[in-house]
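Below, each structure is written out as structure tokens.
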Structure P
Amino acid sequence: MVMHSASGIMITVLKVDNDTVLMETFPENSYCAYKDISGIQLTTALLRTLSFTNEEEPGKWSAHGLSIHVKPDGFFYGLRITKNRAKIQYLHQLQNYVEDYYARFKDIRYSLNMNVLKDIEYNKA
């Protein structure tokens, strides 16, 4: 999920083709320029909305069978999936991380429930 700059709404990207993005919109999917979308900053408030908690340790956020850690640089980091530790700054990166984690380690298809975000304003996250 990313932010469509012109409309100020959160959208799901279905496909990126060079400088064009196919967005999931109603009643029909539509296109926009790649430069017209931006990542949604991942915050602790947004993590809470997505059912993550930090009850075990202050810097450790857990939910959906996995944990991510907030570091002093303000970014979140997850379990190493590739050569580098997963650096998570935006909501869409968390979505990709969760899907990759389940595909690689659990052999199942799983994604975060983004429906919980439809009732909140982006600025509250």
Structure Q
Amino acid sequence: MILKIGHIGIAVRNIEHVLDQLCRTLALDRPPVRTIAERKMKVAVVDLGLVGLELLEDSNKEGPLAGLVKRQGSFIHHLCLLTDDIDMEIAELTDRGVKMADDKPYVGLRGKRIAFVASGILDEIPIELSEP
């Protein structure tokens, strides 16, 4: 069952700059930036209580997110929904005719099992399913 929105993934040009501005403006503790070498990504999660903001930056300035951010600026990359049973959720969505980008969960940037929905439920904003 879907429990709640876990986080909103936002692709940014300069994660350090965005974190500094966001945390200073909202008087929040600044989370660490993690570099995920195997995915060539930098990630930081700002905890806003009920929902997190997951900031993403390509480590490679020629990477797919970097190119999009360069052309259009920062953008919502995905919406993450937490589920108490990701395998059951994938099966139920598939049974309802929803196309999945990932038929089986895999370990995401934050060490949790995730899977993405392929269909355009929110137009071009992907939906990520994640374990809590």
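Coordinate-derived values only; no laboratory data. Worth saying up front: this structure is predicted, and the values here are computed from it rather than measured. Cβ atoms are built from the backbone, for glycine too; each structure is taken alone.
Given a computed value of 0.5 for distance in nm of label points 7 Å out along Cα→Cβ at positions 7 and 23, which structure among P, Q does it belong to? All intermediate terms of the calculation are to be shown ahead of the outcome.
Details: P: 0.5; Q: 1.4.
Computing distance in nm of label points 7 Å out along Cα→Cβ at positions 7 and 23 on every structure in P, Q gives 0.5 only for P.
Hey, relative contact order in percent (Cα under 8 Å, 6 or more apart) derived from one of P, Q reads 19; which structure?
Label of the source structure: P.
I have -3500 for helix-only ellipticity at 222 nm (-39500 (n - 2.57) for each DSSP H run of 4 or more, over all residues; to 500), calculated from one of the structures P, Q. Which structure is it?
Details: P: -3500; Q: -7000.
The read-out was computed on structure P.
Give the label, chosen from P, Q, of the structure having the highest value of distance in nm of label points 7 Å out along Cα→Cβ at positions 63 and 103.
Answer by largest value of distance in nm of label points 7 Å out along Cα→Cβ at positions 63 and 103: Q.
Say we calculate distance in nm of label points 7 Å out along Cα→Cβ at positions 71 and 87 for every structure; which of P, Q gives the highest result?
Going through P, Q one by one, distance in nm of label points 7 Å out along Cα→Cβ at positions 71 and 87 is largest in Q.
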